Structure P
């Protein structure tokens, strides 16, 4: 964040919120960037032939009995939950939608998250 402050010509003494600096410089939040790359990779995985290792691992269902404790999380579960929350695609329809490359690309290109920054919290609003 210090790099972005220097680019914007600000210091900590200016007391400008990080979110205001991100908005001024047009920087995409890191979490949003990670989620977008996960969604793009999901499209590749679903369309990948089953003989390729990443697609095989993604579709794998382990049948070995696990020791007691918290259930292990799977990449497939996390990504399908993300698609459900962000894009509104139910997990059972996910493979159909991602299988069509043009439809999936249009969904991801239209996926925009706006940052809401309350002006009351900014001591020195950036103009």
Structure Q
């Protein structure tokens, strides 16, 4: 009987920022589509400042990106657990808890960094649940 792991840590995404102090940006995308939910991210901010923001996107087939989550400004290394809203009103306002693992059905995952300094390196290791 084969064993299929419940969780999988994807290859690290190494993001090197470019720009001015406090407003540098950069991004990296998984090489393959992701089949599962974004359970968490292990983030190593390196020397990035506390103004650093991470934003996750599902990359569309036509090159368009769908924003999935935003991790607020910070620079404390460790695990982050982005979640989607369990309920939304017809106008898109969140009415339930933010407790849903965000599914990706074969789309690539892109992580963008903003608010960093020039030449900062942020390493993100996505953890997927199947």
* To do: Taking -15500 as the value of helix-only ellipticity at 222 nm (-39500 (n - 2.57) for each DSSP H run of 4 or more, over all residues; to 500) derived from one of the structures shown (P, Q), identify that structure.
  => P
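Using distance in nm of label points 7 Å out along Cα→Cβ at positions 8 and 64 for the comparison, can you identify which of P, Q gives the largest number? All intermediate terms of the calculation are to be shown ahead of the outcome.
On the way: P: 4.9; Q: 2.7.
Comparing P, Q, the top value of distance in nm of label points 7 Å out along Cα→Cβ at positions 8 and 64 belongs to P.
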* **Answer label among P, Q for the case where Kirkwood radius over Cα pairs in Å, calculated from the coordinates, equals 17.9** => P
* **Structure (P, Q) behind the derived value 4.9 of distance in nm of label points 7 Å out along Cα→Cβ at positions 16 and 96** => P
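The value 46 for relative contact order in percent (Cα under 8 Å, 6 or more apart) was derived from one model only; which of P, Q is it? Mind dumping the intermediate values first?
On the way: P: 34; Q: 46.
Working through the options, I get structure Q.
Since every read-out is calculated from the coordinates, none of them should be taken as a lab result. This one's a predicted model, so the numbers in the text were calculated from it and none came from an experiment. Cβ atoms are built from the backbone, for glycine too; each structure is taken alone.
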